[in-house]
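Take a look at the structures listed below.
We did not get these values from a lab; they are worked out from the coordinates using the rules stated. All values derive from a computational prediction rather than experimental measurement. Cβ atoms are built from the backbone, for glycine too; each structure is taken alone.
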Structure I
Amino acid sequence: NGSVLLQQNKSLFSPISQLHYEYYKDIGEVRRALEGNADIQCIVSKNDVPFGQAQHPMLSDYADKADTLKFLLEL
């Protein structure tokens, strides 16, 4: 029906049609929270991975921090 439910919740994962959000005092607090979470693969922003590029990694960007090229070379 084109609607979304906003819920204040610290969980990264939300059900379909639900968006979690939380409040922070400053941008440094946000960055520390994001960088300290192993479930986050990249940060999309004007200062990190550009918008629209999260699903277009470079050869040097490794999914789940696993060097796929190194793995293949060692087979």
Structure II
Amino acid sequence: MNALFPEPQTRRLDYRHWIHLYPGDRMIVKQPGCPPEWGTVDDIAEDASYFWVWLDGHNRILISHGDGTTIHKILT
């Protein structure tokens, strides 16, 4: 760990806690077979069963329960 650039603190969220996500929340997304990527929550379903994330420097992806994606919310 570098004191000038500390690692962000994160909290892993399973689908039961997606109701605590809001547009603009930063997160680290780990899709099966892919390296972890940083992104920003864009939109969330009313029932929080799925949500959209803009991956930094890439496109927007849909994350839904059961797709094997692991998310860690970056705590501010």
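A few comments on the model shown:
- Which of I, II yields 0 [helix-only ellipticity at 222 nm (-39500 (n - 2.57) for each DSSP H run of 4 or more, over all residues; to 500), calculated]: II
- Of the structures I, II, the one that 15 was derived from, the read-out being relative contact order in percent (Cα under 8 Å, 6 or more apart): I
- Calculated for structures I, II, distance in nm of label points 7 Å out along Cα→Cβ at positions 24 and 56 is largest in I.
- A value of 16.2, 50 for Rg and Dmax of the Cα atoms in Å, calculated from one of I, II, originates in structure I.
- Structure from which 2.7 was derived, distance in nm of label points 7 Å out along Cα→Cβ at positions 16 and 48, options I, II: I
- Comparison of I, II - label where mean count of other Cβ atoms within 10 Å over residues 8-15 is highest: II
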